1. When distance in nm of label points 7 Å out along Cα→Cβ at positions 112 and 336 is calculated, the result is 4.0; to which of the structures 1, 2 does this value belong?
2. If you work out distance in nm of label points 7 Å out along Cα→Cβ at positions 248 and 352 for 1, 2, which one comes out largest?
3. Check the numbers for distance in nm of label points 7 Å out along Cα→Cβ at positions 32 and 48 across 1, 2 and tell me which is largest.
4. With distance in nm of label points 7 Å out along Cα→Cβ at positions 56 and 160 computed per structure, which member of 1, 2 shows the largest figure?
5. For which of 1, 2 does helix-only ellipticity at 222 nm (-39500 (n - 2.57) for each DSSP H run of 4 or more, over all residues; to 500), calculated from the coordinates, equal 0?
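Each reported figure results from applying straightforward, stated rules to the coordinates on display, with no laboratory input. The structure presented is a predicted model; accordingly, all values stated were derived computationally and were not measured. Cβ atoms are built from the backbone, for glycine too; each structure is taken alone.
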Structure 1
Amino acid sequence: MDTGNQRYLCLGAVVLLIFSHATTASAEGTWVNCSSENNINFQYFNSSTIEVGKNTEIGDVLGGWLTSTNNQSWACTPGNWDGVRIATQGYTSHTQYGTMQIDGGAYTIYDTNLKTGLGYIARWRFSFNGQVSDWQPLTIAPGGQQIHSESFAVPNADGGQSINLGTDVQLRFVKTADDLTAGSVPTFHPIYMEHYQTYNGGSFAGLNAPMVAQFQPGSNISNLEGTCTTPDVIVNLPTALIGDFRGVGTTTARTGFDLAFNQCPTGLVSIGYSFAATTSVVDSTNGVVAMNSSSTATGVGVQLLDGNMAPIVFNTRYPLAVYDPSLPKANSNYRVPMTAGLYQTGGQVTSGIVSSAVTFTLNYK
């Protein structure tokens with residue numbers, strides 16, 4: 001489980017808006033014909049408020065991940081070839097500022113080039129034919145195109161049926177200079193994406209119908225006179241035996257841990273927290289996420305439960321009930337008990353390493 005200092009602070013509701021353009025479709029491809037509604041399509045991040053703590057340093061992330069998604073970026077019609085694979089590629093026009101490690105990945109920090117002291121990191125994933133890739137950190141230099149590390153098999157053509165190729169993008173702001181000031185964030189495009197296909201040693205990269213993730217106007221940077229700090233949490237689950245699993249829904253290796261809210265200031269209306277999966281959600285009802293690409297076991301996922309042993313609901317705000325904004329003593333510390341464990345997701349379990357991560361986000365009001 002990954003948590004963070006103000007690094008996972010997400011202020012204000014983030015509402016996804018998808019706009020479509022009723023214009024002439026654009027199609028391209030060699031083995032798979034992928035078409036979009038326009039030569040350039042947009043998917044949007046909604047405006048939000050990003051609050052910056054008074055002790056925020058250069059290189060600190062600001063707020064939580066902001067998400068933009070489109071399940072139908074391209075409609076892709078397969079041809080009659082066996083062995084074709086499809087993926088996406090990402091690129092940006094913004095200049096590189098530096099690098100950082102967060103959420104288990106290495107990211108490049110880019111300057112927004114629009115507001116002094118405001119940079120960002122970004123990642124993207126794609127969905128195709130019922131499969132969803134892991135998040136891919138954007139690291140490419142301007143002018144280059146970065147191919148996602150995963151690809152999915154394309155089925156043979158079946159009556160000309162098309163398959164939607166979707167894209168999700170997440171962005172987090174980063175402080176890059178001490179003279180970052182409060183104020184609005186102008187419109188900018190943190191990442192462009194294209195479809196990418198391979199077959200028999202060859203490749204085709206879409207270039208004429210990019211999907212553009214656009215950060216809309218209306219967002220603001222504001223100053224906050226203090227926030228809680230939240231150290232990262234690493235949960236080491238005990239070894240489980242194959243015989244412990246007796247069918248889908250079996251749970252084992254449950255391990256308790258605490259979320260820490262340290263040095264919380266007084267005067268906030270409330271403090272909340274939420275969880276977001278960094279892999280796909282296997283079972284939303286039971287709070288189960290898929291293993292990441294470093295795992296070797298199969299047939300299991302990682303389950304997250306609250307202090308009452310109830311499965312957590314991802315992307316839902318939980319209030320820090322023990323927080324008292326009227327306490328005369330500032331910088332109070334709080335603990336929230338949690339539990340993680342293994343959850344059987346398939347009919348057969350094979351041995352190996354199990355690894356996953358969940359993003360823990362603080363929400364202040």
Structure 2
Amino acid sequence: MKFVLAPDKYKGSLSGAEFCNAVEEGILKVLPKATILKKPLADGGDGTIAVVKHYLNADTISVQVNDPLFRVIDSGYLLSHDSKTAFIEMSEASGLKLLHSGELNCMETTSFGTGELILDALEKGVAKIILGIGGSATNDGGMGIAAALGYEFLDKDGNVLKPIGKNLKAVATICKNLVYKKLSQVKVKVACDVSNPFYGNNGAAFVYGPQKGASEKEVKLLDEGLKNFADCIHAEFNVDVQDIPGAGAAGGVGGGAIVFLNATLTSGIDLIKELADFDKVIYGADWIITGEGKLDAQTLSGKTIAGVLTAAHKKNIKVAALCGAVELTPEQQEEIGLHYVCSILRGVSSLEDALGNSYDNLVTASYNFAKLLKKGL
């Protein structure tokens with residue numbers, strides 16, 4: 001039998017590569033002659049850079065940048081061996097993972113460090129940048145990224161504003177005179193798996209601001225700021241970011257990237273599947289085994305498993321999902337077309353125990369799945 005292992009990570013527990021190793025171990029205990037191809041995936045969020053490196057010959061470039069609170073940190077990105085393509089993950093410079101819980105405050109945070117990574121790549125002469133924007137700690141509409149690349153944001157009195165969330169409301173003019181010249185020569189693709197608008201009840205501030213430390217009052221201020229920022233963008237660039245699905249991703253970086261980087265937004269999972277040559281390698285597979293930390297209704301919208309199912313259904317390949325936790329009803333499971341679903345948890349345990357035992361639990365779940373398949377052979 002041919003199995004293609006195509007998981008996302010188990011956040012806080014297993015990488016995609018570790019998932020593949022565990023599942024392979026479990027299957028081979030039962031089906032030692034099985035053909036197993038490991039194709040870990042990601043959807044553009046936190047951890048995507050590790051998956052990209054899995055597929056491409058790339059070097060890790062180390063750069064000192066500003067973190068979300070303007071503290072200098074060591075960060076980095078991937079640069080292909082021919083120096084033509086850079087793979088930048090926003091969370092490496094401007095991510096929630098860089099802050100302690102008490103530091104979360106998207107009124108004060110910036111995406112400036114991500115712009116510094118982009119600038120370093122431009123100085124190395126890249127022709128293409130792929131930018132993953134998941135896991136951000138910011139709600140600055142991409143103002144920080146743009147500021148690092150030479151854009152200036154002025155208030156009504158002509159003062160240059162610090163590129164942070166609370167200053168969006170004060171922006172009156174956007175100046176392009178000092179923008180880095182090479183920016184216009186590079187093609188930028190942004191991996192984006194949400195469709196939120198720039199502002200409004202379903203926009204960046206209201207949907208994501210609270211998890212980035214914004215109070216109810218601050219969420220409203222940030223939303224007003226994003227609306228003002230959108231008006232300034234329209235006046236300067238004649239682009240209505242509010243009409244662009246996904247503009248609200250990463251605190252408005254989705255829309256900011258379109259305007260300031262001339263970027264295109266695309267599905268993160270589709271980008272990674274392309275790098276993995278996924279549609280070709282699954283040909284002839286009996287099963288695709290996928291998984292993620294928690295399988296729930298959000299899985300249906302742009303996540304890794306949804307991308308796996310899209311490819312599998314085109315070739316009539318069965319899909320099994322082995323996940324840390326499962327919150328799908330049988331009806332939802334049928335609706336999305338999963339042929340086998342299980343939670344790998346064994347017994348009642350604490351979150352700490354569940355995370356710590358993920359590898360062994362996954363080996364066991366894979367072993368039991370293979371036993372079921374063997375009985376049906």
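1. Values: 1: 2.7; 2: 4.0.
Structure of origin is 2.
2. Values: 1: 2.0; 2: 3.8.
If we compare distance in nm of label points 7 Å out along Cα→Cβ at positions 248 and 352 over 1, 2, the biggest value is for 2.
3. Values: 1: 2.9; 2: 4.2.
For this comparison of distance in nm of label points 7 Å out along Cα→Cβ at positions 32 and 48, the top structure is 2.
4. Numbers: 1: 5.3; 2: 3.2.
Of structures 1, 2, the maximum of distance in nm of label points 7 Å out along Cα→Cβ at positions 56 and 160 occurs in 1.
5. Only structure 1 yields this read-out.
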